[in-house]
Structure 1
Amino acid sequence: MIKLYGISASRTFRPMWLMEEIGMEYELIPVDFRKGENRTEEYLAINPNGKIPTMIDGNLVLYESMAINLYLAKRYGGDLYPDDPEQEAIANMWSYWVMTEVEHSLLTILLNTRLLPEKQRKPEKIERNQLVLEKPFTVLNDALKGKTYLIEEAFSVADLNVASVISWCRPARVNIKQWPNLKNWLERCITRPSFKIATKK
């Protein structure tokens, strides 16, 4: 059985959501970064970066949530992973895109609206990064015009990976009403039963 180290209130949620989506059994081993559990000698022996998540599948040890998801989807995900090389490239593109174009800015907003103690929050960072997000949100909104999902009409690992980041808009209080295609697509993704199950673990 696959072992997954981390907690749902982190990037560990991404592989949790994916494995729930494909109905895969896994063992979630809690490693709470808020308690410093990711810096113990035992955990560092598995992942010397000291970050979560880490996945162990047989002899394979993987870190980086997007790498874990792409591996799991390709090996176990069936229709969740495109079998056409061009569609596979598009799934990879969107997975990397959300990490480079969206995640940092959205996480900065989340930190300064919800996660950091109030005295450490900086409103100017919220405003600046909301402006930064306008371009990638427009790109995604345009890409979803007339489409249900990112690759043809089927929910895929591309949607799951991108939505796992964009879903932070709600706790970060980022209004996405001006991007209706994005908003409707996100709603389709996060109302899937697998998303709800993963959030409760």
Structure 2
Amino acid sequence: MRVLRDFCLVKIDKKYRDEIKTKSGAKLYVAPEWRPEWHATIEGKVVAIPEKLSDQYFENKGIVADVHVGDKIYFNYLVVSSGGVNEVKIDDELYYKVDYPAIWAYKRRGKLTMISGWVFVEPYVEKKDEKVGSLYLPEMSQTEVHKDLGTIYRIGKPLAHEHDLKLKQGDVVAFRKIGAFENEIEGHNVYVMKQECIMAKINM
């Protein structure tokens, strides 16, 4: 199978993530028809890659084509929840077209690698003292999740026209919340954002 330029074809197991597994192991089922963008699948297996990326498209600027056939990739939820515009049927098999800039990361041989200037940031949770004077705080009051701070979970190379932020996994950063959105990746709740959304490294 050949793709001439600018997108990958992926095979997905399910269009929507309609099961939630609790810590106790119980499974809950959700109706994806209500807010389908919350439940759209964001991962798939690559079955075809582009022969080249078109330089004339601004979205491709500075992106290195790293993805291989067989990789598992993570991508924007709009790939599957945009009314079927990305569906491609070949020999009765259904695939999805994923524009290269919409790919956040690929997983190959167990290693997760960011591409296209994307970064995964875990919410920063501040732990507080459990006791104030002679009063013990309930567990829910002993932590605070900051909406604009996070810990780098995965970060890759910047785009060719951007500066290297010199950040690594575990660094605490401040970011623009308006450019970040939450997803579950590899069992971690993370903000997905472009590196340009990161404003500063915080020394804790």
Structure 3
Amino acid sequence: MEKEKIALIGSGGAARDILCQIIDFWNSVGKNYRDKVVFTESDDKYQPRQIMNCEVIPQSGFDPGNYLAILAVGDSQTRSELLRQLPVETQFASIIHPSCIISDWVEIGEGAVVSAGVILTCNIKIGKHAHINYGATISHDFVGGDFFSISPGANANGNCNVGNRVYIGSNAALRQGVNIIDDVTIGMGSVVLNSITKPGTYAGVPAVRIG
């Protein structure tokens, strides 16, 4: 890529986790991350400092001519909102940790983050700005929408179709063949046995709508 500098849009825990993925990736290709990554935070909360040896800049100081961006917040809805705040000419980096097991039959959208230990099998399509977190597994014929998030240790079986801005909590599981509409949150440890056709928050075994 022409630009090697990355701006993490965010400065919280998810952003620090993503920096760890970047460091591991660049180490694997013999590059140093220092002076190549910045964190951004909203102007009203900005404090000049460094995080993990990387400068923090105000969001108004982000220049899409100098940086590729990653939407570095864990919440799917917030990532969607942050995208609308960035200049239209912003280009995005995707990060795939070198420890991931991903077949040639996987399509990953721009701005996605695929963390350490992830397994993606075959005929999988992941949308833009998705976060696939530590140790998650996704099986065959899966579609995940834009801003989709799957948390550490969660498992999605084959033939599932998951919409935009869906958040799947840690250690949750999706039964084979379920579909999930846009704007759904699945609680930690929940088991989704049936398709979900109404937005909201679902939790339990089996998962039911709680809000």
Compare distance in nm of label points 7 Å out along Cα→Cβ at positions 76 and 92 across structures 1, 2, 3 and report the one with the greatest value. 2
If Cα Rg over 2.2 N^0.38 Å, for residues 116-187 alone is calculated from each of 1, 2, 3, which structure is the one that comes out at 1.43? 2
When relative contact order in percent (Cα under 8 Å, 6 or more apart) is calculated for each of the structures 1, 2, 3, which structure yields the highest value? 1
When helix-only ellipticity at 222 nm (-39500 (n - 2.57) for each DSSP H run of 4 or more, over all residues; to 500) is calculated, the result is -4000; to which of the structures 1, 2, 3 does this value belong? 3
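Any read-out appearing in this document is the output of simple, stated calculations on the displayed coordinates, not a laboratory observation. Model, not experiment: these values are computed from the prediction. Cβ atoms are built from the backbone, for glycine too; each structure is taken alone.
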